[in-house]
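A short reminder: the numbers here are calculations on the coordinates, not readings from a lab. Source: prediction; values computed, not measured. Cβ atoms are built from the backbone, for glycine too; each structure is taken alone.
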Structure 1
Amino acid sequence: MSLTERLRAALEEGHRREMLALSDVRDPRIVEDIALAPAAVLVAITDRPEPGLILTERATTLRKHAGQIAFPGGRVDPGDADEIAGALREAQEEIALPPDAVQVIGTSDRYCTFTGFDIVPVLGVIPPDLPLRAQAGEVANWFELPLAFALDPANRIRREVEYAGAMRAYYEIFWQDRRIWGITAAILANLSRRLGHDTFTA
């Protein structure tokens, strides 16, 4: 079975198996209704014996989420056909990933952010070792980490911080010298529940 087939089957089974709590798909700092703009990210998985996951390091000069580790993606534009088209366009703009190199698997659980975005993760398989390059000004760098590592609950740390008089939980994942947290770690936690992690090791 190909990686694309394995991912599609795991995603479908994961959605049948488990309902996520509101706290899993919504930033805990959101305490009332806020206006949310449509957004999408590309969860680009490399087709290797041990699949990898493409992530970016955002430029430190950006107004929102500066310097953080993130999936390629952003706001869905009015000209985009849907969230999938938006994710593919953003990935091409940010890391020069050709849309026609992506085998789209489907979408996973939305995540609503405190900064006002309704993010749809779009899963796709890409060939390994594409000549990706970071777009100066928006993306400082990009890297690939093992998918199984990213999805393994043992590598995910649950933290709590006090905000507006209440304790709020968030996740952290450390890989090499990089700290993956916030929205990206929350999306990875949800993907772990949907896909599992043992399936994607050699």
Structure 2
Amino acid sequence: MIKAIVVDYGGVLVEAPSGRTNLAKYADKLGIDPVQFKAGIFGENNTLWNRAKVGLISEAEYWSGVEKILQIGKDKIEWVRLGFYHSVPIQTEFVEYLKSLKGSYKLAILSNAIPSFTENWKALGFYEWFDEAINSSIVGLAKPDPAVYRLVADSLGVAPEECVFVDDQSKNLENAKNLGFSVIHYQNTAQVIVQLKALISDKK
């Protein structure tokens, strides 16, 4: 029986910040190549982001690293910092569908994130209806570490077998599935709603 629905943030509740359109928008404004911009935001082989998302470096240190890589100046970095992760469009239809499930299922966000994401979730009103919101940089665990899936299930007071996990990156689904979660690979709003409705109906 499904008792909880756990969802990613970027690429599920909102459009992915690292999506092609968003990357191109910021790169164009900065006058640099989108590939170069992406490399600056995440660091070579994602090393900068990978350290920030589990709290090994502070958010200030993360943005300082981005500035050093991109070499675009503090004023432009501040513009990127305020906008890149936090001004992407909400996936309104999916968000409204999830809100309709409040009370029938426990709901949680599970996101690889930097600390300011938490403030953005509060500003968007997510804390008013999500039962739990786990930010990887605060708990020191990131997807696809199996421990973070155990953490979210424990936080909700349910067994992994009683959870559905929705993520737009397939690499984050395998370990959750191995632990007993039902999983859905988010590709678009219509698809995920159809699959989620079928899954929770089938596992009542």
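Ranked by distance in nm of label points 7 Å out along Cα→Cβ at positions 88 and 104, which of 1, 2 sits at the highest value?
Details: 1: 0.5; 2: 2.8.
Result for distance in nm of label points 7 Å out along Cα→Cβ at positions 88 and 104 over 1, 2: largest is 2.
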Exercise. When Rg/Rh (Cα atoms, Kirkwood Rh) is calculated for each of the structures 1, 2, which structure yields the highest value?
Worked result: 2
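Kindly point out which one of 1, 2 the value 7.1 was derived from, the read-out being mean projected area of the Cα convex hull in nm², for residues 40-143 alone. Can you show the working numbers first?
Values: 1: 6.5; 2: 7.1.
The value was obtained from structure 2.
Tell me which of 1, 2 gives -7500 when you compute helix-only ellipticity at 222 nm (-39500 (n - 2.57) for each DSSP H run of 4 or more, over all residues; to 500). Numbers along the way, then the final one.
Details: 1: -7500; 2: -14000.
The read-out comes from structure 1.
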